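Below you'll find the structures, each written out as structure tokens.
Read-outs: derived from the displayed coordinates by stated rules, not from any lab. Remember, it's a predicted structure, so these values are computed and weren't measured experimentally. Cβ atoms are built from the backbone, for glycine too; each structure is taken alone.
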Structure I
Amino acid sequence: MWCTTFAFQPWHSAVELKRYLHRFFQELPRIHNLGGVRRTPYNQYDSIVRPLVHWLEARGVRFVTGARVSDLDFRYGPAGKSVETVHYVEAGIQRAIALRDEDLVLVTNGSMTAASSLGSMSSPARLIDDTRGGSWALWETLAGKHTGFGHPEVFTRSIDESKWLSFTVTLSDPTFFTLMETFTGNVAGTGGLVTFTDSSWLMSVVLAHQPHFLGQPDGTQVFWGYGLFIDQTGDFVKKKMSDCTGEELLVELLGHLGFEAQKDAILNAANCIPCMMPFITSQFMPRSAGDRPAVRPAGTTNLAFIGQFCEITDDVVFTVEYSVRSAQIAVYSLLGLDKSVSPLYKGQFDASVLLASARTLVS
């Protein structure tokens, strides 16, 4: 359950595992049904990103898409180094922004979803081993200029240890959801993920509350799944998960569920899209002190790193909270605000939590 819930592999960072054990110790008594998971009413884009963008745009924030930041120029003075120019590429044209003294720069270094690719019902998602674009390339450029900006190669040097495959299924027939409700005893959106412990791929699926997307047509249902051991041969489809089409992924899933009698009806009403993500657990790769830069690197005046690849003491990556805290630290520090960052819950120091978790472990 720990492995499939948080996507840990045996070769991942022991430090990160320790942080997770401390952070989620209180979940052990209910991890079998993921009772502690909190879900948004719709998918996270519609529930979180859209409202935030609307709120920010109403306050004058301007979003530029289709552009890629390629480099930052620094000037050096008694107070330290300051970003003075932002270089970016837009529509194939090199451009630059000269910063004013009051401007601040927040950099998302690294990306879990970089180089992701999509397949279809009839084609697998191909593996793209490429860090040359986007935030990985920017981080590599900055790290090459200055010590203290981390070591991105630590997180990208072993794709086979950071990749896995997910898939999204759109259905125009309720058969699958009805069968799953009977099988699990949970109405869609009320239960946790379902993991097939006998699956060679360690496959899991999640049925969210429907509709999952704003504007989702009536009579359409959507669910999501993934596998951790994607280079293993399937139990029903004798291929690596990474080589499977969307249809083959569904055949494997239906085989584990025992829905053979309804297989043809479900397949005829389904569109399964595989998604290969080469860096999805790159933030878990073994690391040393200094491999992730501090949110506010020493010696900088107007720069901060945010996201999943900066260092926050004791906090755990692969969470929304990590991104939020890094942004809080960056903004409060850069603006000199007298505000406290949202505190970490530390259940390992709560005697009642320790007792309940210990009972679970020995039961």
Structure II
Amino acid sequence: MVTAGVYMIGRCSPLYSAAPFTLSIIAAVGMLTALLAATIAVYQNDIKKILAYSTVSQLGYMFVAMGLGAYTAGIFHLVTHAFFKALLFLGAGAVIHSLHGEQDIRKMGGLKDHLPLTYRVMLIGTLAIAGIPPLAGFFSKDEILLHAFSQNKLLWLFAVAGSLLTAFYMFRMLLLTFWGNYRGKQHTLEHLHHNPASMNIPLVALAILSCVGGFIGLPHFLGGSQLHHFLEPLFGHTENALHAEATTEIGLMVLMVGLVGALIYYVTSRFTAQKANDWVTENTETTLYKRLPAHKYYVDELYDRLIVRPLNTFSEFAHQILDIQFFDGIVNGIGNAALGLGTWARQLQTGNIGFYLIAMVVGVIGIILLGLIK
């Protein structure tokens, strides 16, 4: 359901390819979505919310690919994202299950020794979404970046920034959850739930797919994408051809892996128990650049003020004026008129035979007079 829009654009690629301006809007909105959601994820503390905003961000990359006319690349990232994001969500569920429903990463820490399997598979998922080779996310995300570099350098720079943000917030989540000292209630740690095989087997299966799933879309300098050949009957005549030398492709991959690797090394090397406490107690209310993403750029509040409240006000007006007074007034007025007429007509039924005879005579005389008048 979440990726239905990506699939729709892919299936309707002939229409979109005939409207390049529309594709430009899709690419711009996709990039804005990717960056907006990534910056929000940096300041979230609920493990599920981090992954939820991460999903929104990765959807942005898929739409960037679609907007660039790189339909195969967008579908490719959709497929690989299904592997590592399902792994991460199920891994988060395993952590929540083990901690009796706790979702706040500020109350976690040090769980890699208690949940070694969960830690290993979530590490694989985190490396995959960060774009570390040879995991699935490396191949699909780098193909999108290559298309962006060949068509729009500014878009490529924004995409690189989004990739670095992805690596940062995912490793922030991983480190606060599994490294350092446990920061939650000691009672919860002492009564940790160990995940059954019904939870671990899907995690292992998805971890394997996250490792090998990217090989269905090898780079051009390694022989090309099997997925591209598979989808060629659908996208072959509408997809924008990729014009990039092998040296450019290799150079961009090395650059991205180097940047992401350096960021990961920096974050992990500086992570200590004290650093974890600094991350946990960091005041996000002090500066605007922290307060905005921490509060999701006040999108919910803006939506509430501009849409929800005006609609509620209009609904109350429509209920009181249009519904109760106007429409109900018409319907109830007709009903009350019928009741009033019935009440008046009922007075004629007195049960007095003399009154009925007089009424009949009067009626007959009235009919006769009416006939004479005509």
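Work out which structure the value 18.0 belongs to, where mean count of other Cβ atoms within 10 Å over residues 101-108 was derived from one of I, II.
Of the options listed, only II reproduces it.
If you don't mind, there's one more thing I want to ask. Upon calculation of percent of Cα pairs over 21 Å apart, for residues 85-244 alone from the atomic coordinates, which of the structures I, II produces 55?
II
Let me ask something else about it. Which structure, out of I, II, was helix-only ellipticity at 222 nm (-39500 (n - 2.57) for each DSSP H run of 4 or more, over all residues; to 500) derived from, given a value of -7500?
The correct label is I.
Let me ask another. With log10 I(q)/I(0) by the Debye sum over Cα atoms at q = 0.07 Å⁻¹ derived from the coordinates and found to be -0.44, which of I, II does the value describe?
It traces back to II.
Moving to a separate point now. As an exercise: distance in nm of label points 7 Å out along Cα→Cβ at positions 53 and 301, calculated from one structure in I, II, equals 3.5. Which structure is it?
On the way: I: 3.5; II: 1.5.
Computing distance in nm of label points 7 Å out along Cα→Cβ at positions 53 and 301 on every structure in I, II gives 3.5 only for I.
Thinking of I, II, which structure, once relative contact order in percent (Cα under 8 Å, 6 or more apart) is computed, gives back 19?
II
Supply the structure label, taken from I, II, corresponding to distance in nm of label points 7 Å out along Cα→Cβ at positions 77 and 349 with the calculated value 4.0.
Working: I: 4.0; II: 7.9.
Computed on structure I.
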